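Peer 1: Dropping the structures in below, format is structure tokens.
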Structure P
Amino acid sequence: MTQETILEALKKVFYFPKRDNVVALNMIRNIKVDGDEISLTLLFPEKDEKNENIVRDTCINTLKELAGKDAKITIDVGVPVDSLAKVKYVIAVASGKGGVGKSTVSVNLAVALSQLGAKTGIIDADIYGPSVPMMFDLIEAKPEVREKDGKTIIIPVEKYGIKVLSIGFFVDQSQALIWRGPMASNALSQLFNDAEWGELDYLVVDLPPGTGDIQLTLAQQIAVSGIVIVSTPQEVALADARKAFSMFNQENIRIPILGLVENMSYFTPAELPDNKYYIFGKEGGKKLAEQSNVPFLGQIPLVQSVCEAGDRGVPSTLEENSIISRAFLELAKNIKNEVSKIKQPE
């Protein structure tokens, strides 16, 4: 038995008040397996949940079907600790497809917000392809882990004044992660809920590309202030950006869309900083934003130094008064302005 097979089995256990299963709702934590002994924690939204015994007993019976009737099943019941209680705004950065520079935008947005004086953190939620550790030169970093009130707490790594957490800190970067949806979603939830984020003005979330389990987990479990969609100007990327707009506008998700960022808008050679070459098409992102009735947050040029800076682990926004740093600072200002318009839950 593994954590994955246990989570897969527990997907059969429904929690009726939330109309979904206990795995999808991230109610299962701290799974431990030792032979035929299984222990875990079952979290309910509030104390003294009237359905507690029913759900707990159903979990036990489900696991005995998996492990055998003689298996020893121990389930502790509790309520989640809100580790995001002191985070003002959670901003997720998404894209309809890969390869549009979403992680580059996420990292430089976090740096730009910090340069504007905001306390900032970033979560690398791209579970299958975490790239934030490389972009922050934190490939070898290992977050500190502490015990607090009987719970294991992860302490985010700090770099350039930003709190950073990624699944890449806990796995071998050279090995592919072969996880089913429940395992990936559970890992994402731990980055949010089992970390000590403290007081932050903004927590930037670098989502994986597409519209799948991770995006649904985020929508179900985290109070996201708004979504930033990243695209490039060509039609193949814009078509997938439309799908991302559609997903986050669905009735069961409904996360405010802060706007669209057009990345790789034009190419500017270092020796000709005033020249713009629209190699992927011109203003496709701006037109899509207008058609979708969402704000157009800005254009990020294609500059060779962006790639070089990412590979060195020094975000290009740190290059003072460069064309790329000015672009990201303008983007950060526009996003701050859009966030301020959204009525946040009390």
Structure Q
Amino acid sequence: MKAIRLHEQGDPSVLRYEEVPVPTPGPGEVLIRVHAAGINPPDWYMRGGLSSMPGETTSTFRLPAIPGTDISGVVASPADGFPVDAEVFGMVRFPSFHGGGYAEYITAPVSDLARKPAGLSHVQAAGVPMAALTAWQFLIEVGHDEPNPFQPFPHRPVPLGPGMTVLVNGAAGGVGHFAVQLAAAAGARVVAVASGRHESFVRSLGASSFVDYTKEDPGDVVRDVDVVLDTVGGPAAGRLLRTVRQGGAVFPVFPGEYDAAAVAERNVVISGTQVRSSGAQLAELGRMLDAGTLVVGIDSTFLLAEAAAAHERAARGHLQGKIVLTV
């Protein structure tokens, strides 16, 4: 089969399109003919030099390696609950670097998979798993009891509903655009923060107000938010504390810098978690996708052989939805 492999780590040019053996499924696994593969930050972290996932004490992959966790495709060898030709999607073996999604075939644990929503193309379905599961596990339900590698206490989502306000920073991106929809579906008022060119997109997803961060600081114009989901993080993350009500919560998807005194003064909970594969949660998200409660934004698509160009697109940022490889 054809696949993208890493023989060394570095810039996108190290992604090689080459012939490799078709993998053999192990116990509890199924072989899938991949139709599309989603691109996610761990893919370029792995390519760029990261060798272990947070919480792991040793390297979690060996070269050569096939990147990618998010796939949509068709079952090629049967397993419990998934006959041949069943259309499935999933986030495979995460958190680890053993996904192998940038390929024509992949093996996957049955527990990581769900039936592909009938109304979605394979490209759309491949854009769902990691981004939607991250939004779900941060905002709705963690769904597992594994130790949290980012903090000494478990992450606990805040129950969302009418009368609550959720601010989503990076609202047009992969995780952000699903978070906007999940919060709105729960009845919360959603404040979306993104660049101005994404305003119509995020409003169409259910955002009730919009802040163009290129023109104004959300910390200057938003107040009394119950929950902030920050998909950006970094040195500027602390400015979002000013938007949160006393006793509110900030959920950073990526690490941010926060002033400890300001956090204590406002009694704000700062909490995060590590997204994990879950076929059961994907099935629930799939029902929402089939019902039209959730939609998938696709920023761009590339052929499998063009994975390097896809990573270059990711590096330019300002995404509107997900980047997907077609196989």
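Peer 1: On mean count of other Cβ atoms within 10 Å over residues 72-79, which of the structures labelled P, Q is highest? List each step's numbers first, then the result.
Peer 2: Working: P: 14.0; Q: 20.1.
The structure with the largest value is Q.
Peer 1: One of P, Q was used to calculate helix-only ellipticity at 222 nm (-39500 (n - 2.57) for each DSSP H run of 4 or more, over all residues; to 500), giving -10000; which?
Peer 2: Values: P: -10000; Q: -6500.
Going through each structure in turn, the value belongs to P.
Peer 1: Right, something else. Work out mean count of other Cβ atoms within 10 Å over residues 32-39 for each of structures P, Q, then name the structure with the largest result.
Peer 2: Q
Peer 1: I've got another one for you. If volume of the Cα convex hull per residue in Å³ is computed to be 140, which of P, Q is the source? Walk me through the intermediate numbers first.
Peer 2: Working: P: 140; Q: 126.
The correct label is P.
Peer 1: Given a value of 6.0 for distance in nm of label points 7 Å out along Cα→Cβ at positions 24 and 264, calculated from one of P, Q, which structure does it belong to? Present the calculation step by step, with values, prior to reporting the outcome.
Peer 2: Numbers: P: 3.5; Q: 6.0.
Here the read-out was taken from Q.
FYI, it's all coordinate maths here, none of it is from the lab. All figures in this text were calculated on a predicted structure; none of them were measured in a lab. Cβ atoms are built from the backbone, for glycine too; each structure is taken alone.
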